[in-house]
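Once you scroll down, you'll see the structures, which are given as structure tokens.
Since every read-out is calculated from the coordinates, none of them should be taken as a lab result. Please read these numbers as outputs of a predicted model, since none were measured by experiment. Cβ atoms are built from the backbone, for glycine too; each structure is taken alone.
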Structure I
Amino acid sequence: MAYISFEDKQIVFKLVYFGPGMSGKTTNLHWIHAQLSEKYRGDLLVLDTERERTLFFDFFPVSLGKVENYAIKFHLYTIPGQIHYEASRRLILEGADGVVFVADSRAGHLERNIQSYRMMIDNMVDHRIPVDSFPIVLQYNKRDLEPLIELGSIERELGLTGIPSIEAIASEGRGVMQTLRLVSTEVIQKFRM
């Protein structure tokens, strides 16, 4: 849920990058952070452990324009993809305004993507997030690592319709900024309704 600061004249939105472990969520945020001018980004906070690439979250605000004289700011988070971090995923998803689901496009990873997407939906339902009208963008990442799952396979398996999807290679930045633009545009449009 967007946070409106009347004192600072800011509207702050929370975007969460969700997906299975090692699908490229952290790589997306690193790429975005590196591409933005310092005046539009805050510090990137990365919490790593020896065993896991991202234990808790990556966070930074991105200032993007104004809506009715209020500055727009986005806080971007990743969730830990490993199944045993369910409590962290639930906590990070709470209060989200939009989600990018980062799927691992490599063949053999379809079931992990499906399982993670179902967990995301369960978490959203637990937080009373209206799944049918919530801004979600599906990013098919790692499109350079063959053999690949077919585009649209996740949507078919889950019976999803109307979810925008983008092909990406986050390690090269392909599709990363387009994904961010798409989800942020959907979030702002929903807010204006």
Structure II
Amino acid sequence: MNANEHMIIGIVGLPASGKGTIAAYIQTHHGAEKLRFSSTLNAILERLHVEQTRDNLIVLSEVLRERCGEDTLARAMLIGAQRSTSPIVVIDGVRREGDITVFRGMKNFHLVAVDAEPRVRYERAKLRAEKTEEATQTFDDFMKLENRSTEVSARELMSKAEIIIDNNGSLEALYQQVDRFIQAVEVSKS
């Protein structure tokens, strides 16, 4: 299937805002294939036997972008989208303008931002402990993450999204917003 035949949804947001939750929901309830920027980076770190911390992910991402081009990870996502047989491809973890440059010209690409209050995101990060440091970090440590290059650029990119989904409430409220957005996009394409 050609990437132009899929609905491609890129999800941008700050740490623990709900990007993965939205991607998983679209995968489960709308038949999407889920791709993650961090999967590529985690695979490289695993292969090198380097701990998969947020710092290591950021450093690896920056080195790859500097040496191979700002859109290097986006090109990998595009190849994944082109190989997909699903009608929807959801890309979790968009953080920089370079992450969407290869998709920007496609009429079927939609950038979706998800946002939640810092304290809500902090509590979620502690519960999920996705990164090794999340389970033990303080709120102050969590807030210091907001100044990292990946989070500054994610915040800037969020302002360019078609929609900003509010994830301060219940999962049901989150899913209703996602469903309304997908329905609106499907209606507009017919």
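Taking volume of the Cα convex hull per residue in Å³, for residues 95-150 alone for each of I, II, which is largest?
Structure II comes out on top.
To which of I, II does the computed value -9500 (helix-only ellipticity at 222 nm (-39500 (n - 2.57) for each DSSP H run of 4 or more, over all residues; to 500)) belong? It must be structure I, since only it matches.
Once distance in nm of label points 7 Å out along Cα→Cβ at positions 7 and 71 is computed for every structure in I, II, the highest value turns out to be that of II. For relative contact order in percent (Cα under 8 Å, 6 or more apart), the highest value in the series I, II is held by structure II. Name the one structure among I, II that Cα extents along the principal axes in Å of 48, 40, 27 was derived from. Of the structures listed, the value fits II.
With mean projected area of the Cα convex hull in nm², for residues 23-134 alone coming out at 8.1, pick the structure among I, II it was computed from.
For mean projected area of the Cα convex hull in nm², for residues 23-134 alone, the value 8.1 is produced by structure II.
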